[in-house]
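Just so it is clear, none of the values below were taken in a lab; they were calculated from the coordinates. Here the structure is a predicted model, which is why all the values come from computation and not from measurement.
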Structure 1
Amino acid sequence: MTKVEKDFGLTRQVTEADMNAIARAHSVYGIHLVRLSPTLDSIHVEYDASRLTEFALESALVRCGIPLQRKEAAVGHHG
């Protein structure tokens with residue numbers, strides 16, 4: 001198991017439907033934790049990178065209905 005933590009911004013204020021979507025994300029194979037930030041504008045995700053790629057993780061969260069803010073600037077960055 002390769003535990004990875006990642007934060008995602010949200011595109012809007014959290015609704016009741018978003019809370020349900022966050023709860024659904026816990027049933028995705030490889031996701032260990034999805035936690036809403038205290039400011040309610042982002043989520044913190046802990047997942048198994050040997051089970052999910054970052055792309056697969058984002059796709060799964062979106063399929064669950066979580067309004068993720070895509071971070072295009074970080075894509076392709078080679079530090």
Structure 2
Amino acid sequence: MTYVTVRVVDSSGRPMEYARVSVWRGGIDSGFYPEQRTDRDGEAEFEVGVSSSDKICVYAEGQKLYDDYVKARITVVV
């Protein structure tokens with residue numbers, strides 16, 4: 001398994017606590033991983049069944065903010 005940590009920050013770069021985050025994976029068994037809320041550091045960790053050569057989409061607060069290859073840490077700005 002691969003772990004992806006999503007960090008959600010506001011436009012000033014401050015971590016957003018309790019932000020809604022979800023991750024979508026493509027491929028044959030495409031779909032969403034269960035939505036999570038960020039911690040006080042603005043982070044949520046997902047265990048994803050994809051490799052670093054696969055693409056994922058990250059949504060935060062209902063907005064698609066990342067659409068690219070899997071990375072261990074992804075920061076998005078809301």
- Query: The value -8000 for helix-only ellipticity at 222 nm (-39500 (n - 2.57) for each DSSP H run of 4 or more, over all residues; to 500) was derived from one model only; which of 1, 2 is it?
  - Reply: 1
- Origin of the derived value 12.2, 38 (Rg and Dmax of the Cα atoms in Å; candidates 1, 2): 1
